[in-house]
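**Q** Okay, got some structures for you below.
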Structure P
Amino acid sequence: MATLLSAALQGRSLPSLRQPRRRPRKAAKAARVKTRSYEVALVRLSHQISLEIAKVTGPIIREAEKAERKDAVIEDVGEVFAAFGRLRLRLLRLVRTGAVLGIVDKHGRRVAAANQADQERILGIALADMTPAVQEALGAFRAANVELIESIAVQQHAQVLDLVTRAVSSGMRAQTLRGQIQERFRVSRSRAELIARDQILKANSQLTQIRHREAGISEYIWITSSDERVRDMHSDLSGTHHSWTDPPVTNEQGDTNHPGEDYQCRCTASPVLPA
């Protein structure tokens with residue numbers, strides 16, 4: 001992992017913080033995090049997974065339709081499940097390719113670059129682009145996202161296999177099975193979008209904390225997106241003062257998080273600058 005990340009980042013210096021260009025009198029409002037590019041990438045990958053599954057389920061549904069017309073059942077059930085076994089291996093090969101790693105690494109670097117630009121604008125100082133802490137954060141981003149992407153394939157495969165198994169055992173109509181499989185595909189797409197948004201927001205949050213601490217900033221003001229989607233507990237935190245060593249409680253389960261760390265949290269941290 002570290003070797004690949006180093007190769008992807010080869011040639012980029014790791015300087016210490018340079019002298020400030022200017023110091024604003026008060027912290028600027030943190031920028032909103034853009035997640036759309038990664039959402040599109042993971043949705044496309046989810047679509048590829050669905051197409052691979054459809055190559056197996058399509059013939060099964062056609063066989064079921066033939067059996068219905070003859071008032072019979074699918075005869076070669078063993079081959080159905082053997083096909084799903086081979087399918088699982090194909091899906092794992094698909095999500096473990098270098099191309100998928102490239103997608104993850106590209107978006108990790110993008111969020112790191114955007115975060116650096118935002119924090120330089122907000123703090124009014126020049127920041128080192130790839131410190132060891134930033135590289136470690138990108139390595140963690142890669143590991144978490146590769147695992148999540150694999151889970152998209154594994155879960156979709158398991159859910160469709162369960163549908164087919166129940167259809168074969170219960171004599172479900174082919175049209176009903178087709179509709180249920182299509183619904184699974186839609187659910188998988190939505191999950192891919194959620195994963196992409198959540199992971200970019202979490203990465204931005206971690207990088208913000210790293211940038212602040214490297215700049216000697218230990219405290220921040222909680223900033224929300226100020227819209228109807230902000231959850232109540234996060235709205236209550238709006239404008240409150242916190243330390244990077246003491247995150248507040250952010251959900252009903254009692255979990256403590258900094259802005260952007262809770263699930264699908266779009267809140268951001270505005271730095272409290274030294275006097």
Structure Q
Amino acid sequence: MNLGNIKLTNNSPSYIIAEIGINHNGDINIAKELIKVAKEAGCDAVKFQKRNPDVCVPEKQKNVMRETPWGYITYLDYKYKVEFEKEEYDTINDYCKSLNIHWFASPWDVDSVQFLSQYDIPALKVPSASLNDIELLKSMKETNIPIILSTGMSTQEEVDAAIDLLDGNEIAVLHCVSTYPTPPEELNLNVIKTFQNQYPNLIIGYSGHETGLSTTYAAVALGAKIIERHITLDRSMWGTDHSASVEPQGLKSLVSNIRDIESSMGNGIKEVTKGEIPIREKLRRVQ
């Protein structure tokens with residue numbers, strides 16, 4: 001699978017995505033700070049979410065009032081407050097190029113697919129909530145941009161149907177559980193192995209919403225080749241996703257430890273290592 005200038009295979013290092021989503025809270029300066037954090041931590045990409053709120057927000061929710069940093073406003077107004085448009089995405093595009101880090105987004109509607117396809121991005125990501133949105137998937141397929149499919153709140157049959165629809169495109173499939181944060185007992189990381197067996201020709205990864213890092217390391221050890229975690233400057237910030245996100249120092253640890261795990265996995269052949277040779281000669285009574 002080719003993600004921009006990175007060729008991702010089952011033998012390559014994991015492709016690590018820092019999911020900014022809407023944790024920028026509608027502020028381009030926070031977005032730029034998060035991009036910088038991701039780059040400094042060693043991530044391969046940052047990801048955003050793109051919506052046309054008028055299309056995506058259900059009619060019954062549009063006029064529901066909500067307390068926000070912008071006052072007591074309707075849910076629709078709030079969604080517009082945290083939505084970036086072309087000026088902000090042009091800034092994101094230029095800033096990511098300057099730092100040499102990939103960016104892309106999850107489009108939640110056909111308008112957003114068309115909007116994102118004007119940029120030279122390495123992938124589009126199907127949000128878990130939209131895995132069964134046939135119109136959206138067909139629109140994404142038509143772009144010929146590689147597609148990363150997140151599978152939270154989905155059955156195996158629904159995942160199969162989405163993959164069948166997207167056949168012909170470059171596809172990666174991420175195991176995901178859509179609770180925020182996800183308790184460890186609900187993570188079901190062995191689905192990674194199930195997907196590897198079910199889709200041997202596809203890249204399999206993991207999108208995590210847990211609060212700790214250890215279970216993400218387990219996903220890497222199981223062979224996940226794309227790793228995605230939400231990031232934030234501070235988990236106490238206002239917003240729905242911050243509490244299930246990783247702060248800057250945690251992100252540095254996450255990337256560093258993933259690279260250590262990858263280098264430790266080896267080739268699976270039991271043999272005497274180079275470092276063991278002098279120890280063997282010293283300690284083995286029978287050579």
Structure R
Amino acid sequence: MNILDLPQFKDFKNNKQVKVLCHKHEIWEHYKGDVFEKYQNEQGKDVFKDVDYIISFIAERHKFARYVGVWKVLSKKKLQNGRYRYRTEGLSNDDDLLERLIVEWGDGNRAWAQWLHPKGNKKVYEILPPNYVKKFPGFYDFILTYRELKELIQNPVPNREWQRMLSAISGVYVILDTKSGDQYVGSACGENGLWGRWKQYSNDPSGGNKLLKELLRKYPRRSDEFQFSVLRVLEPHSTQDTVIEQETLLKEKLGSKVFGLNSN
């Protein structure tokens with residue numbers, strides 16, 4: 001099955017003026033909000049010349065890409081610096097395949113912008129369950145934004161691998177405020193492990209911590225800048241004393257008490 005076999009794209013079967021894009025993986029951090037569209041709408045070359053519609057993907061792992069929307073190209077303007085700025089209209093607000101459709105794009109040397117007919121009619125690799133966030137890569141190989149953390153906690157069924165793995169360990173974690181560079185080091189142990197502790201943050205981004213509370217009182221939207229990751233994994237049966245000992249050591253190593261967001 002290819003893109004054009006899906007009902008969402010049936011209107012493009014006879015339209016030769018459609019381009020398919022695969023943005024770099026790094027663009028994921030800018031995907032939500034206006035930043036992504038601004039990025040997509042300004043190009044160094046006249047990429048969207050004679051284009052009616054854009055079908056956009058963002059690179060995933062290896063040769064795959066995830067669908068992020070369709071845009072209608074309304075107009076373009078050549079800027080003084082030689083770049084092109086396009087005006088587009090998003091058409092995918094109600095599309096239930098958003099962030100769920102994964103296609104096989106091909107190796108990294110493939111052109112990032114291709115005409116849908118014929119090369120851009122990519123093979124469908126999988127359609128993820130609704131509210132799926134992303135694959136669990138291993139305890140030390142991920143960074144979660146606060147938005148992603150909330151989505152995982154609020155949708156445990158499609159993200160059950162995250163729930164299973166994070167519930168099975170005790171450990172030490174870090175919250176990075178990407179706006180200031182300050183860090184908060186915390187720990188989790190006992191029933192439901194790291195998943196249970198992070199569930200508290202999904203309800204209250206301060207997690208009950210003094211300096212995080214003060215920061216969020218001053219900047220209520222600051223949690224949008226938070227990133228969560230694991231510093232050390234411990235056995236689920238580790239004693240609280242053992243976990244706190246490791247937490248204290250990592251606070252000292254990172255200086256999160258002197259320069260960061262730990263008050264003790």
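**Q** Name the one structure among P, Q, R that helix-only ellipticity at 222 nm (-39500 (n - 2.57) for each DSSP H run of 4 or more, over all residues; to 500) of -22000 was derived from. Spell out each step's value before the answer.
**A** Numbers: P: -22000; Q: -11000; R: -6500.
Answer by label: P.
**Q** Given a value of 47, 21, 12 for semi-axes √(5λ) of the Cα gyration tensor in Å, point me to the structure among P, Q, R it was derived from.
**A** P
**Q** Another question about this same structure. Relative contact order in percent (Cα under 8 Å, 6 or more apart) computed as 19: which structure among P, Q, R?
**A** This figure was derived from Q.
Throughout, read-outs are computed from the coordinates displayed, never taken from laboratory work. A quick note: this is a predicted structure, and the numbers were derived from the prediction, not measured.
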